Structure P
Amino acid sequence: MDAEVRRLLDERAIRRAATLYAIGADRRDPAIWTDIMAEDMVLITPRGRIDGRDRVLAALPKLAAAFTATQHHVTNQLHMIDGDGATGETYCVADHMTQAADGSRSILRWAIRYQDELRRTGDRWRFTRRELILDWEERRSA
């Protein structure tokens, strides 16, 4: 296969993995995350580091408990591919809905940059490391 075509296909597959990561978070779907994460996945957030895919998957119920709903939007993305490895950055805007005891709702918006590391296994790319960098946040009424 032509090297340029291979690069384009790899970039598309990496973008798909980032999109599925967002969908998996919003749906709290461990099957989606299992499919796009390596077993040795490391997730780093402002709250700490989680080692291993099983422990990362265990964070999904915590996400559901913290927020009524979430919606992640994957935007800019640039990755450098070197053989079966890739590193790069994915921008994301994530809206998190919360509901207070009085029934009022608000949306917490995060401007995120993920620092990504991925590995090709077979015919797909899987995350081995994602670091969530929170550039800013804002809150508004819903």
Structure Q
Amino acid sequence: MALFRIADRTPLAPAEAWRRLTAWERHAAQVPFTRINVTTAPPTRQGTRFVARTGLGRLGFDDPMEVTVWQPPNRCRLEKHGRVVTGWAEIDVREEPGGGSGAQVMWTEDLRLRGLPRVCDPVLAAAGRLVFGRAMRALLRGPKRR
């Protein structure tokens, strides 16, 4: 089990941070060689399914996910049902304590790659923190202005 957590603060209101982090298609722009296809009708809710396809050309893998907890604008849990990638991820968004503006965001994930021995979990967790931390911060920043 490659369990990792990424915590950050943002000046965004909790509802806006939530909106950005749960815009599933936007995640693809932040994860290299990945595209995302939501396979259920909007809006997102418990039971929403989507597939992240990572790869180049014919070489790649699907990471199918399902929203199993949907409590906007605070908590979401995704279960991963792939042949290669399994596990779960949770996104939690809270108001800054003490009445401050902005939000606290926590991304927690248990990432597993089938066939990868447990001895590799620390490396997989470090890679997850790097990739998903970068993605989370970019999503919270929003699109770059030119």
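Each value in this text was obtained by applying a stated rule to the coordinates, not by laboratory testing. No experiment lies behind these values; they were computed from the predicted model shown. Cβ atoms are built from the backbone, for glycine too; each structure is taken alone.
Taking FRET efficiency 1/(1 + (r/R0)^6) of positions 9 and 33 (r between Cβ atoms, R0 = 30 Å, to 0.05) as the measure, the highest value among P, Q is held by P.
If relative contact order in percent (Cα under 8 Å, 6 or more apart) is calculated from each of P, Q, which structure is the one that comes out at 23? Structure P accounts for this read-out. The greatest value of FRET efficiency 1/(1 + (r/R0)^6) of positions 1 and 113 (r between Cβ atoms, R0 = 25 Å, to 0.05) among structures P, Q is that of Q.
Structures compared: P, Q; top value of Cα Rg over 2.2 N^0.38 Å, i.e. the largest, recorded for P. Kindly point out which one of P, Q the value -7000 was derived from, the read-out being helix-only ellipticity at 222 nm (-39500 (n - 2.57) for each DSSP H run of 4 or more, over all residues; to 500). Answer by label: Q.
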